Structure P
Amino acid sequence: MRLSSHVEDRAKAGFTLVEVLIAIGVCVIFAVATYATNERLIIALKSQKETTAATTGLQWRMEQFRSTPFSCINGNSAICAPPAGTAADYVKNYILSTRTATDSNGNTVNPFAPLGSITEQFTINQYPPGSPSPTPTVMTWSSGSGAAYVSQNANLSTVNLVKVDILETWTSAGGRQRQRQLSTIVGIGNVGQ
């Protein structure tokens, strides 16, 4: 059986303008969806990289506290006093202000580099908290102003346990404010003792 000449002519003629426009529209929608998905994936990857860097930085800070003698953390030792400072300045000058670490190959690395403009806050307070709750020693570090005290507690030198809270705040790749926090209890007999 033979097809009519009308059907044969139609088959040889190709696509109509409407069919071509529909095909182009489908391709454009697919391209826009692919681009949007790719852009969101890149932001998610940057965000995950920042989260990993913040977690690594927090762990590094905790290791610094674990390896520091308790008397240097609670401000009860003259041997930890930096020149022209107090023992309480040890944490501010030698832990908070330290921005780089040395890896196992001897290379200097900055665990905070992926975070861009980061602000760190250390809060050191007696544990368990007394009644009324004492004023904690709070120190901050930011890229614009360096390390500074927000508040100090001169009575920390008389306690046997302190709670250390470390808070890292930064602006993520997506423009959102992000934070990571880690806390630990430090006492006499610390690893650094």
Structure Q
Amino acid sequence: MVPLPGCWHDEDVHDWPGRAHVETLRLWPELERTVQRVESLPECYSGLLLIGSLCRGEGDAISDVDLVAVAHEGGWQAAWDARHRLSSGALVTFDRFGPRPAVAGHIWLTQALVKVECLIAEPVAGGMRLRGDAAVLLGSAEVLDKFERKPAHTRQEIDAYVAELREQHNISEIESAYGHLITLLQREIRATTD
């Protein structure tokens, strides 16, 4: 696949150990576009982190893209206001707020039905906790040190969080249906590979 102009050739864009595998996945073009969009907004974002299975090189054909767009210190609102520029061309977008300051989620489904979950976070006391592995795609490598680090969530914790969101009606019908589709696909894929 041909990289988007300027995206991965810029010396400010970092590599990570799992990249070779991720380049083979159907979500690669959307990851490239999102990196390029964040890179084009230096007044809003000081960095971009890849989190979850993709940063470990463990993603598969139905993986989501999990990112953290890092806002400049004191600039969370401007970064949040620019979020729709990150999801340009999406079929649908969703926003999710939690109890912590200077962090919220902007989620979108692309035309290729790739789900991108992008936290927009400013490194502030009491703000976002960075859980598990993370790879810096854009910005200084020290950006990881600005966030409180915690161990990765267990599968049970993630499932409980999603169940809580559903109970509180904080997941749209579209996002819920997409989640059910992914669950069914995972079962089918596992059944054929076992």
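What follows draws every value from the coordinates through simple rules; no lab data is involved. All values reported here derive from a predicted model rather than from experimental measurement. Cβ atoms are built from the backbone, for glycine too; each structure is taken alone.
When distance in nm of label points 7 Å out along Cα→Cβ at positions 26 and 154 is calculated, the result is 8.0; to which of the structures P, Q does this value belong?
Only structure P yields this read-out.
State the single structure among P, Q that was used to calculate distance in nm of label points 7 Å out along Cα→Cβ at positions 18 and 146, giving 7.5.
The structure behind it is P.
One of P, Q was used to calculate distance in nm of label points 7 Å out along Cα→Cβ at positions 34 and 98, giving 5.0; which?
Working through the options, I get structure P.
For structures P, Q, calculate mean count of other Cβ atoms within 10 Å over residues 42-49 and state which one comes out highest.
Looking at the calculated values, the largest one is Q.
Out of P, Q, which structure matches -11500 when helix-only ellipticity at 222 nm (-39500 (n - 2.57) for each DSSP H run of 4 or more, over all residues; to 500) is calculated?
Of the structures listed, the value fits P.
Please state which of the structures P, Q yields 56 when percent of Cα pairs over 24 Å apart is computed from it.
P
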